[in-house]
Structure P
């Protein structure tokens, strides 16, 4: 076993617990990535799902010694950081955390954005009162050696603020995330009857969009497991949600198959989507598309995958 992945939160936008979301789960993004041979834990995103992960760590990791972990934030939108104040290890003396993530505005630090939730305006405990040793590290696009033979490649995605996709490689296995993101589109007018239409600009816009989509597909080409943003159906995306920074099921499945992704977990589920509606979508989209095709499934809370 090289890597073990467990989903603690799979929803997008806002937590939506309740009887209609019990099967797939109502917590927002949090993924546990363990390297059992190394006794090493990496957490991707601190949505509301990180609360239960923290409780699990208190019961299973803390008895073995002080908790040391790394949190990689895809971006700092609320649904991806809101669980941080409820992550119990930050209150335990001896805990050591490194928090990585991109920052969109030079005037705001990662510590100020994430740790800033812990002020009396919002919360009864201040960041300065935390018992853990927490280090914040700004992250950009690039390649990084995380030690122990773990390689990380980061890629900027297409979202309203800076957002990173993560590609972890270890002992020949590759785990990759591509959320929150949507396809790149031509931003120039493409209607020849529109007075603002410029043929050369329209052609260049199409070329650039196709090029950037190809760059992202190359980022997750051939990976063993891809976790991809699929908040909308194609009809929903086209009719209402273009520009919101999220992808459609149809687009993500087609992209994964184009570049030989072995397995893909559909992720960042629309909060109004019930279990019954998810099951109906699964009948259509969650199937292997012939020999060598991508195995497609909806991520659900508690799901564990070994690579």
Structure Q
């Protein structure tokens, strides 16, 4: 797929989701970038700001299947991945797929499930497959996990381990709307919710094409080195106990490629990396207190961005 066609499709996708998620262009773009890059999305925010609607709107916009998993302490791994059931007619076991077998999977309040249940998503998020009783089952393409968690309420929750956080390409917050935007939302829902009338603008097959096109976006060596310097600075920062992993470096470049395509370019520029670094890296670093504090982590990554020199001899820079 050529860059211009991919840009049209991605822009149409953003505008379509905005019919439901109003006043949040930046966050919607980040969600679309995660999808285009083949990554997973973590939304950390208070209840009622549109986390679930964002996932549903994405699924509808690409004409894809959508499943919601409500994470609770009694949820079992088999409730997510599926289970083998004995079929008396055939005399053999047959696999019954769980809700993870969808194009867009909403892992709602993911930190309310036990670590064992949380870990059942690791293989799906990293490899696009699940293994049940030694048998591997591929997930549909495209496949995206949109996980949510409440950053305020900690009672009865299990913080996500670093290994799972590292598998989310981007972390976003939706925040509250401005007064005028919230009035528009209230008025738009007086009769029915906009999600009910949302129509697909692209197909799942086109999304797969876009994901393949993203990987062909050119990243010059100086920009690879720039992204790596940012990540390595998180590892040596005195403000952090643990920096971002090599997976973080890969995610940063992949997201930058997707952003370039959304902007109609087949090459990455420094701004692609700078604009995405906080959303890609902040949830991957560990503060000395070991408590997850996204606000402080973001501030630290922003300071690191200011310290790392930006390459100037790059196509499209300046």
Structure R
């Protein structure tokens, strides 16, 4: 059932996003694993369009927050304002109260405003003036940041980066895909005509089914060994946290599920490891001076861990 719904979602999103099967599949993995997604790429690639198309396809509410240096935490979470007519305080919900939230250029906001997302991303709730309000499920934050432009940006703290299940880059389209984009958008934008192909209730059910995907003991131990290898590597200054280990476990389950399997293979772990671990690790200064890339380092670490074999 998961693979059938994932196929419908993929086909629907591809009415707007040309190609990019792997990116769309990775986005669906984040949805099924109840995680958040960090999209790191240059402007104009289609990050906002992808988030909006996903929300419409899921039948979920969607809000976009443009992060700027003058954005306040209350602009994200909401605030209590005094209604003079009623002579009482009323709660005005912020954009975080949606089901799919796009935090656009998240690294442009101050650390104080960035931290307003922490409780929402981890506990799926927000606390304002001592009152805790639960967020409607399914809930997902898709954040974007420009890796090239550094002026006027604030690096994301490790505590917040660790709350993103995955980081992916959409990348430039191929030549034939770019031609297809021009042809598809020649007359009008297909996004407003997009319709939902599932419901939030069905998504919650699919998330529950994902948890039932089997991870046998050798594969589970393999996931743990991969995570622990990042902490013991000489070129890594900050290794993967236990939350990262759990994220890799959940992402591998979701990847197996959308490929119509009810069990996880070591290859699923290898497929997800770069996207789950890359943004969480901190490379040592010596490795940086040697021009070591985090993606290469993750590949070396994963390849260095023995793969469990079937008896």
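For mean count of other Cβ atoms within 10 Å over residues 56-63, find whichever of P, Q, R sits highest and give me its label.
Largest one: structure Q.
For structures P, Q, R, which has the highest computed value of distance in nm of label points 7 Å out along Cα→Cβ at positions 128 and 248?
P
Please state which of the structures P, Q, R yields 5.3 when distance in nm of label points 7 Å out along Cα→Cβ at positions 112 and 176 is computed from it.
The value was obtained from structure R.
Laboratory data are not the source of any read-out in this text; all were calculated from the coordinates shown. These numbers come from a predicted model, not from an experiment. Cβ atoms are built from the backbone, for glycine too; each structure is taken alone.
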